[in-house]
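No value in this document is a laboratory result; all are computed from the given coordinates. These figures come from a predicted structure and were not determined experimentally. Cβ atoms are built from the backbone, for glycine too; each structure is taken alone.
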Structure P
Amino acid sequence: MAWILFGQFLGFTGGFIGIKALTNLLGPEGYGQLALGITVSGVLTLLVYSPVANVVIRYFSVCRERGQLGLYFALLRKTHGRFAAAFLVVVVVAGAVTWLLAGAEWAMVALLSTIFGVVSGVNASFVSLQSAIRQRRIVALHQGADVWLRIGLAIVFVFLFGATGTSALLGYFLGTLLVTVSQWRYALRNPEIGGHWAAGKPDPGEEATVFREFSSYAFSFMVFAGFAAVSIYADRWIIQFHSGERGVGIYSAILQIASSPVGILFAMINQLMVPIIFEQAGAMGSPSQAEKSAKALRLTVTVSGALSLLVLLPLFLFSEPLVRLLTNREFAGYHQLLWICAAGQVLFQLAQLLTVKGCYCNRPRVYFVPKAVQAASFTLLALCLVSSMHIYGVALAVLASSFLYLLTVLLANRRLDA
């Protein structure tokens with residue numbers, strides 16, 4: 001817990017310093033361009049690499065129990081290699097198309113966002129692997145370093161190349177690349193990882209069987225990612241089409257302030273408890289494994305809800321001075337967005353935590369309907385409210401759709417218990 005707290009503290013402070021520095025250096029328009037670029041990398045990570053990261057953390061304990069760690073690492077290396085080759089083509093095509101349609105500046109945003117998404121995806125797999133093996137000190141230090149390097153290099157490149165979102169994105173990419181290389185080197189130092197990392201060529205039949213198992217598990221998260229791409233990133237594009245880059249910049253900065261304490265809280269909880277819950281569940285071969293993992297999840301959700309209230313209260317009471325402190329007067333005029341965005345994030349994260357139940361039961365597909373409900377309700381409400389309430393309407397759409405998501409996840413979990 002101490003190492004997790006330390007790592008999240010590094011990320012927390014670095015994130016707020018980054019908001020303060022970049023909102024003032026870039027202004028609402030430049031910050032909006034950076035935010036839109038980050039949505040591109042975020043969608044790529046969600047659709048492609050998030051399913052892989054979920055396989056990494058879920059199946060490490062399963063493959064260790066089966067004596068298949070050599071095969072486990074062989075499949076992960078092969079998967080990431082194929083993705084990297086495919087995205088080399090994507091980077092070139094995306095850059096050329098964007099250049100023709102939107103000009104050189106947005107072409108650079110598309111290129112840097114894509115390669116930033118690839119590097120972030122590889123980094124996410126290392127985070128999942130080291131979380132699964134409980135190398136919490138390594139995870140904490142690298143997560144903190146990732147934030148500080150990204151923000152620090154973004155500021156340096158803004159001064160060197162100009163106050164644009166492209167300059168900041170270059171810093172984000174290089175910062176995460178350095179952290180990913182370090183993650184790889186530290187992972188191989190672990191005897192359990194290093195001893196199986198380059199094991200002999202696996203049996204083709206066994207490899208095909210395990211790959212199908214991995215793919216079946218990951219498929220659910222690929223579908224989830226489609227819904228998540230809408231629910232997490234569509235808000236900025238809806239605002240872009242309605243209000244332009246200035247509206248995106250203001251909304252994104254306040255959303256980031258709201259998301260930081262909520263995200264850090266749930267990141268600590270996930271890093272500490274989810275590997276334990278999965279390890280207790282194991283391969284779910286006995287009733288005791290199911291009982292222990294369910295009890296641990298209930299306790300985790302209860303504590304998370306109580307701590308979330310402690311996070312929300314100061315954001316509601318001191319929204320104006322907090323936004324003014326962390327940005328400037330131009331952003332502070334929209335300070336009431338802070339608690340609305342934070343409440344939406346809390347409800348969404350609680351629902352996400354509850355989906356661990358379906359994951360350790362190896363039935364993540366039970367959450368197709370909840371995720372579809374959340375994405376559809378958000379899109380409908382945001383499109384209806386943005387015209388009359390502008391960025392406030394989008395924030396309220398996130399809050400309402402997150403509440404519906406929580407309710408439908410609870411109903412899905414009841415069906416698992418039936």
Structure Q
Amino acid sequence: MVDTTERVFRESPAPEGTHASDAVTFSVEPVSSSTLDTYSQLADSTVAAPPQRPEWLDAWARHVNPDCVLLFARLGAKPVFAMPLEVVREGLCRTARIPGGSHANGSFFPAMPAFHGLPEMGRQLTAAFRALGAARADLDMIALERLSPRLDGLDNPLCALPHSDSPNLALAADLTGGFEALVERMSGKRKRKKTRAQLRKFEAAGGYRLVWADTPGKTTELLSVLFAMKHERFRKMGVADVFAPPEINAFFQELFAAAAKDDTPRFFLSGLEVGGRLRAVCAYSRTGERIICDFASFAEDELYAASPGEFLFFHDIEKASAEGLKMFDFSVGDEVYKRAWCEIETRQFDVLFPLSAKGHAAAAMKRAKARAKGMVKNNPLAWRLVRMARARNGPKSTPAEDD
């Protein structure tokens with residue numbers, strides 16, 4: 001953990017209309033109750049993606065990785081930008097990355113209008129990263145992956161830095177015209193026919209019920225079932241279960257249980273019961289007028305062919321539209337069930353900032369790996385062959401970061 005504050009003052013002139021005392025300053029501070037309070041005020045005052053919410057940072061630092069810091073930018077004494085980061089070891093390098101690792105998608109750091117309006121944004125952010133490198137001499141690289149280029153009407157200031165495309169496409173459904181209009185645009189006749197067939201199968205199996213985790217106890221129940229479904233699904237795919245580590249489980253349990261106490265929770269769960277058993281569960285987050293499907297799973301049992309997951313999505317999208325939300329975001333990953341709803345494609349981006357010779361080598365390897373992944377995933381045949389090979393190789397015993 002960082003136990004001191006490192007502040008670097010900008011040497012360039014203050015932006016026009018400001019005094020020298022209002023020049024941009026940067027500080028690297030440990031995650032504590034006081035810095036979390038400061039960060040919460042900033043995040044609540046502007047746009048921040050769910051993985052940049054203070055409750056996400058707090059739970060991650062306590063359950064998964066205590067080596068987390070906050071990189072602040074201030075104009076005078078006022079925080080105008082903040083970047084929560086965790087420090088991890090990746091091979092021979094020590095890297096500062098977004099807390100959450102592969103669980104954090106579509107990241108967007110909170111920044112006030114005063115920060116968005118600063119001149120020479122690339123130089124400002126470079127100065128911020130240099131401040132982090134000065135405060136943490138053990139760092140080799142800053143790796144910010146799966147950044148959203150735009151959120152709730154604001155452009156991501158990190159676009160001013162050299163960056164590259166993330167290998168995974170993000171898909172979303174436009175709800176601005178209402179649910180009925182969306183259904184009609186996306187093969188509405190076929191969707192309604194399939195939904196009627198699903199209803200008949202579910203009624204024959206004992207009836208169905210849509211459930212919402214509106215209490216911490218219900219959250220625990222739905223998440224436990226979801227993680228069990230995920231584990232079995234990953235096992236069959238031959239992919240490491242990134243939800244398996246106990247600390248990851250505890251992180252998500254606390255995040256969603258705490259949110260369930262709010263009138264409009266930022267993190268919440270829905271589920272489909274058929275015959276008294278949960279057959280599908282979805283985990284969501286909310287920001288602005290957007291709902292994001294963070295992860296979901298379904299039971300591979302006798303009702304698998306009835307597509308309980310697709311049935312749950314149908315009703316969750318309908319509910320989101322009825323609540324006035326403008327976008328249903330399926331997050332990263334190009335899947336057939338997402339294409340059945342989505343018209344909006346977003347290419348998220350990565351920023352890699354080396355701080356040492358090892359960092360330069362690691363950044364080059366990361367870029368090469370991302371390009372290779374992108375080539376495979378943008379080639380349907382190649383991606384299908386990779387999935388078949390994974391399944392044949394069988395389950396992996398050690399969880400690892402994967403898409």
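If Rg and Dmax of the Cα atoms in Å, for residues 121-304 alone computes to 20.3, 60, which of P, Q did it come from?
It was calculated from structure P.
Have a look at P, Q and say which one yields 60, 28, 18 for Cα extents along the principal axes in Å, for residues 113-192 alone, as calculated. Before the final figure, lay out the partial values.
Numbers: P: 46, 21, 15; Q: 60, 28, 18.
Going through each structure in turn, the value belongs to Q.
Using the calculated result 2.1 for distance in nm of label points 7 Å out along Cα→Cβ at positions 97 and 297, pick out the matching structure from P, Q. It was calculated from structure Q. Here Cα extents along the principal axes in Å was calculated and came to 72, 45, 38; which of the structures P, Q was it taken from? Derived from the structure labelled Q.
Between structures P, Q, the calculation of distance in nm of label points 7 Å out along Cα→Cβ at positions 265 and 345 yields its largest number for Q. So helix-only ellipticity at 222 nm (-39500 (n - 2.57) for each DSSP H run of 4 or more, over all residues; to 500), computed for just one structure, reads -12500; which one of P, Q is that? Computing helix-only ellipticity at 222 nm (-39500 (n - 2.57) for each DSSP H run of 4 or more, over all residues; to 500) on every structure in P, Q gives -12500 only for Q. Here the criterion is mean count of other Cβ atoms within 10 Å over residues 89-96, and among P, Q the highest value is seen for Q.
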